[in-house]
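The numbers here are math on the coordinates, done by the rules we state, and not lab data. Nothing here was measured: the structure is a model prediction, and the numbers come from that model. Cβ atoms are built from the backbone, for glycine too; each structure is taken alone.
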Structure I
Amino acid sequence: MDPWAEAVNDYEVTVEPGAAGEADLLDSDNDWWLVACMDWPRDRWIGYVQGYWKAATVIVERVASTGRDQDYLVYPFLMCWRHYVELQLKTLILLAATYLHKPCDLPKTHKIDHLWRVARPLIEHSYPGEPTTDLDNIERILLQLHSFDPTSEHFRYPILKNGSATLTSLGRVHMRRFHLAMESVAGLLDGAETGIRVLIDQRNEYEAAMYDLYGSPDGSH
C-alpha cells in the first residue's frame, strides 16, 4: 500500500466519536502533507479565490464518482461557486483599478450583479478593442446565478432573516452541467485576472527602467 493510502486509512481509523475532549484545532502530526500553509508571502486573494473554485470541483467530482450525497453536497457546492464569483470579481476590480490608475473603493456588497456592473467596464478598459462576446456570456451566467441567490444567504441557509424560505425557484440542479457552465465563466475570469497581472508587471518594469534612465517613471526630464 502506498504511503498516502496508508495515511488515509490511519486517519479514518483513528478519528473516533467522543475524542473532542483530547483534541486541539492546532494539533500537528507526522502526515506533514496535510499541513496547509497560510503564512507564506503571496497575494492572499489568490488562495481564497482558487480555494473556493477547487472546493466546488472536489465536491462535484466526489458526487460523480460515488453517485451519492448529491442532495446534501449541493448546498456547499453552490455556495463555493457563488463565493468564488464574489471573490474573483472583487479581485478583478482591485487589479484593474490598479492597472488603470483609478481610485478604488471596493464595493462592500455580496451582490453579484452590482459587482459585475463595476468589474465589467474596468475589464473592458484594461483590454480595449477586444470583442465583448465572452463578457456577454459571462454576464448572462452571472445574472442567472445572482437570481438564485441575490444576497449570499440562499445557498447557505434554508430561511432568510424574515423567516421566508430560500431557493423557492430552484428545485433541482444537475451538478455536472452547473459545474461546466461555471467552469467556462471561471476560466475566462481567471484569464482576465492573469492578463491584468501581466500588464501591471510589464508597466512596473517599464516605469522602473525609465526611472533608472531618466529619473522619472514616464521618461520625462
Structure II
Amino acid sequence: MNYLFKILIIFLSFFLISCSDGIYNNPYGEKAKKNFLFSSFQERPKHLDPAKSYSSNEYTFLAQIYEPLLQYHYLKRPYELIPLTAEQMPKIEYLNSRFKKIERSNQHKASYFKYIIKIKKNINFQPHPAFAKSEKGFRYHNIKDNKKYFKLSDFDFKDTRELTVDDYIYQIKRLADPNNHSPIAGVMSDYIFGFKEFRNHLKKSLENP
C-alpha cells in the first residue's frame, strides 16, 4: 500500500509540474510576461566600434547604439531604404570624368556619382563625460590622475552636443585608418573617391612618422 502511495505521489508531482505555464529554470523571470524581445548570440562581441566590427553578433548591439543616415523599412514589400538621421533620401548628381555635372538622362555616361545628404537637426549624443565642459574647456580631456575613474558613474559631470555632418565624415575617415583594421576598407576604396589615396597616405605616415 505504501509502495503504491509513493508512486501516486511521484506521478502527481510530475503532473502538477507539467501544468505550470512557465519553465522552472526560466532565466528571464517576470520580464518574460511583459513586452520584451529576448535574443541570443553565439559568442561575446569583440568590438562595439562600427569601424572595426565584422560580426553579425556585434551588429545586433551596434544597431541599437549608432544611428546611420538611412535604414531599411522591412515591413514594406519589397523592403526599401528610408531616411533615419538624414532629412530625406540622398540627392544624386551625375558627373563626367572632369567632375562636371551632366543631366540625369545621360547618367549612363557618368564617371562619378555625387550624393548630397542633409542630416536632421536636434539629434544629440547620449550624455557623456567626454562632452562635459567648464569655463576652461573640456573637463576630462587631459586627466593626469585617472585612478579614481573606472566607470561612467565615477564622473561628476556629463553633457551632450548636437550631431553634425562632420561626425559622419570623421567616421568615414576612421575606416581608412590602418590602425583600425576595418574589414570594409577595401570595399570602400572602390566606392568613395579619394578613399584609397587617403588610406595610402595614412600608411606612409605611420611608416615614416
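For which of the structures I, II does the calculation of FRET efficiency 1/(1 + (r/R0)^6) of positions 148 and 172 (r between Cβ atoms, R0 = 35 Å, to 0.05) return 0.45? Label of the source structure: II.
For which of I, II does helix-only ellipticity at 222 nm (-39500 (n - 2.57) for each DSSP H run of 4 or more, over all residues; to 500), calculated from the coordinates, equal -21500? Answer for the origin of the read-out: I. For the structures shown (I, II), distance in nm of label points 7 Å out along Cα→Cβ at positions 140 and 164 is largest in I.
Comparing relative contact order in percent (Cα under 8 Å, 6 or more apart) across structures I, II, the highest value is found for I.
Calculated for structures I, II, distance in nm of label points 7 Å out along Cα→Cβ at positions 36 and 60 is largest in I. Each of the structures I, II was assessed by percent of Cα pairs over 14 Å apart, for residues 132-195 alone; the largest value belongs to II.
Structures I, II were shown, and P(r) over Cα pairs in 5 Å bins from 0, in percent at 1, 5, 7, 9, 12, 14, 13, 10, 7, 5, 4, 3, 3, 2, 2, 2, 1, 1, 0, 0 was computed from II.
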